[in-house]
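We did not get these values from a lab; they are worked out from the coordinates using the rules stated. Since this is a predicted model, take the numbers as computed values, not measurements. Cβ atoms are built from the backbone, for glycine too; each structure is taken alone.
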Structure I
Amino acid sequence: MTITESIGPLADSQEADRIGSRIEVDGHFGSIRFRGAVPAESNTDWYGVEWDDPTRGKHSGTFKGVTYFTTREPTAGSFLKTCSKNIHFARGFLQALSEKYLVQLSDSVVRLGGDGKEVETVGWEKIVKKQTQLSRLKEVGLAGLNIGFHDGAPGEITTTCPSITDLDLSRNLFSSLSDVAKICKELPNLQSLRISFNRFKPLTADSAQEDFPSAFPNLQAITLFGTHITWPELTILSPYLPALTDLHFGFNSLSTFQTPTLITSFKTITLLNLESNSLSSWSEISLLSALPTLQTLFLQNNSLPSIDAPKPIDFPSLKTLNLNTNKISSWQSIHNLNAFPSLCELRFKFNPVLSEIPPTDVHYILIARIGNLTILNGSTITPRNRIDCELFYLGHCAQSRKTLSDADFDSQHPRYKDLVKLHGEPNLAPKSATSTALKDRLLVLTLVCAAKGKSVEKRLPGTMSVRVLRATVGRLFGIRGAVRVRAVSGADGREVELEDEMREVGFYGVESGDRIVVEV
């Protein structure tokens, strides 16, 4: 049996010299970096493979002192016999599309039920053909089907499926972006393209000029997760993406944009996703201020240690920012978010600075420290919520002021003076019967959850809504789902159910010294 026969039919473009080709073996993807005998005098033919998952390999392409090829990671390489039946090479786009979306049924006689009645399915083929008409497909998912090239005559994809607007070609066997462009060139209505976790040959300006004109004229969103494309390569692609607004470029080990000029080529971008890269300096993020229409920026799962305040003219349109799972460790960085003129939505979890305060207090303190937020970690902040959080934070400040010098206090709580102007000076002394100052709105309450066997004393504003109170005790006691709360008077033991979640706690006559009983 020949090598060709052992791995199945090959397209004309996939002939004997397969160096650079992509393969799939038992669900694992790799690139062929070498073909030949190992060692040189052996009669056995081998492929040297660099695996996408470096734990799949055994070496770096060096075997018994001889270097046959090189890999990015030291354990990403291994050898496979070229005659292995487990090796799968790329197949064509139209073949995969037809196999997935065309049901192969024809007129026939079938048996139904236990009595074996025969039913002739006349017209079945016509009905199925109508229901699965490829020309009507708009959203097409072809991820993980080993696609690697255009397999039809010129224009055949346009004739077959011209209506596609959303196409997922992730985790396939494309070895070059040019092969993707040849497919997309025949999809005139394509608006969204996902080609994540394909590994492409380096992109050059010459190859782009040859294959990319008219390939992506209407493309608005492209996802390039885990492709290992470099940022300079991406800027080569940018002139051929005139309508692009959403760029997803995570999982690419990006650590630097290299020069500011490599940013300005994406002037139409409104959403930029850089999650799970290797960004470790806010100076790199500052370069993105050259994108005048940028509204949404995802930076989660990077290594950013701090946030710098932007210049007054920078990031004029940025509304949404995700900073989850970074290394931000100072409250000054949090305060610097106030300098982003349009920022209103933030995700901020799993950063070292948050370890300094109880988990149940994080939500309130972040809202109070960042004045323009309307959404935090997915939760909408109403005007009443903001007042509650700012009052809570002022009480927190009053406690910390006892242990800090004036200079340290001002450094750690830059918004304190502005909040005092809004709500008054905090004072935790016992309240008088007639006072209406801030000190009277901070209630010292004992929160009790019998189901968890826990109780804790907290200072909460009387203006806090019942809804926020329920959320607070849920987080405090680790309760998932709905909870009921009732107040027990510390003076006479009177109990009252806090039923209306839109009412303030003070509406029910709750006072300092009362208990809030939590029921699951």
Structure II
Amino acid sequence: MISPTEIILDFNSNKRIDNNENIVLKNILSFSTKKDNSEVTAIYNLSNEDAMRVGFLAENFAKDKLEQKRVKVFKDEIYIDDKKYSDILLNSGFAVRKGESFGQKLQYNLEKARKINLIILNNRNFKYHKLNCKFGLAAHNYEVIPKSQVPKEATPCKYCFVQKEKAPVKQEIIYKNLITKHHKFQMFLTDMTVNLKPSKDCTSTICKALVKEISSAQSTIDFAIYGYTKIPKVQKALEDAQKRGVKIRFVYDMDKKGNIYPDTFYLASLLKENNKDISPSIMHNKFFIFDGKKVFTGSTNLSNTDMSGFNSNSAILIESVEVAKMFEKEFNQMFNGNFHERKNKIAKSNDSNVRVFFSPQDKIITTQIIPLVNSAKNYIYIPTFLITHKEFAKSLIKAKNRGVDVKIILDSTNTRPPSQIDYLRAAKIPVKTENYAGKLHSKSMIVDDKYVIIGSMNFSRSGEDFNDENLLIIEDSELAKFYKNFFNYLWVKIPNIWLVRKARAESPDSIGSCNDGIDNDFDGKIDSQDEGCMLKKH
């Protein structure tokens, strides 16, 4: 999207702008936050700031109509459902044919735009400016965003903002209650909206809790991980435990090319008792068993993006010999080389308020999660990395149609097919895509102030039928209310525009994603090298 009247279509999918790949609507004027607005400002006696304000709304309108949609393309026209895009744009009041008048719709759009406190954010130096600031307009990599979405680390321009405005007018909302304990359960959450850059520091609630348990282990530590990126405090805790005589064993994932995490084999060289899964399916678990009586599990990988709190995750520590025995049986199968379909089904425990399941043997979504959805009476809230399981999506729609309040937050990397986002939205289920640099990496569900689903399994066919995964259904009202409150906090913090649009994972859509040193959309390009973060064509 160069402007509402100039669109890029990547016909050959090479992620570059080649000749004949930009469509320009002829003889139509519109507003933009990037292109020169002098022609429309002169004709309609508008300031450049007002033109940029209307341009902000115009660009959002155009993106909503075009991005990820099936269209027919001609030399200077685009058709959406056999309707001319130019006609849609002209009828919106955001564009006009040269020589004609905008009419009342422009005034309406202008009044609406003036109610939004917009600023210019320089994505290179993280300074923000007023719309009329010459220093902001001179930046090569700027975006126009609401001031309420300014990243925490951004600073105001000292030339266009007066001294008293250096502190944000609106207090940043930060959720501080990320740990809760009830009976034998202790739950930990991380908030992706706070830390906009990953680090190797063990700063998150989850990492600190894990290090504490490793340091407290007396006899055995068995763990299953997808992979490992060096986290010094975790590594030192494991090495110290091994030195004091704790027996440590672990299993990890691997394919023909190796492991996606760079330090996995280094960890294997330090902790000699290990085994690996080499197959097309993945060993996707993230669990620890301590001394045969505690289990630590959830969605958190041993990576810098997860352990620093850059990604949003959920984890649970359970003090239960029964639960530990089940995980120990599952671990021993994998440690002895039996992964995926080669494993035996684990008998269920007698623990009344926690049910433990393992993939692929238990067919968890079909036999457990969908029936739980079918029994829901009041609400189902889902903060999750992805939803691609069609039957699961169908069960959510049925729940919504019988009056259950269903809300979903998805990670922005998982909005294309086979994602079920369009199917769910078409059924009027509110689905937001998160708009931050870090991933919403949880694989969770909260039901009726009663149940919490937590574990490593995504809501996908691969998670259910092929991968090695674990998932817990916990019946505990305190945990459910705790997690519900955090979900509601995220829901409010993510702007409502992402109920209808899909945030791009590495672009100005996702706060901090162009300055975090991470390949957020998995295309091999980072920050300014990624087309999503590049200067838009003028």
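Points worth noting:
- Label whose coordinates, when log10 I(q)/I(0) by the Debye sum over Cα atoms at q = 0.09 Å⁻¹ is calculated, return -0.85 (choices I, II): I
- At a computed 6.3 (distance in nm of label points 7 Å out along Cα→Cβ at positions 268 and 444), which of I, II: I
- Among I, II, which structure scores highest (criterion: FRET efficiency 1/(1 + (r/R0)^6) of positions 92 and 300 (r between Cβ atoms, R0 = 35 Å, to 0.05)): I
- Ranking I, II by distance in nm of label points 7 Å out along Cα→Cβ at positions 420 and 492, the structure that comes out highest: I
- For -8000 (helix-only ellipticity at 222 nm (-39500 (n - 2.57) for each DSSP H run of 4 or more, over all residues; to 500), calculated) the corresponding structure among I, II: II
- With Cα extents along the principal axes in Å, for residues 468-507 alone derived as 37, 30, 15, matching label from I, II: II
- Structure from which 6 was derived, relative contact order in percent (Cα under 8 Å, 6 or more apart), options I, II: I
- For 13.1 (mean count of other Cβ atoms within 10 Å over residues 76-83, calculated) the corresponding structure among I, II: II
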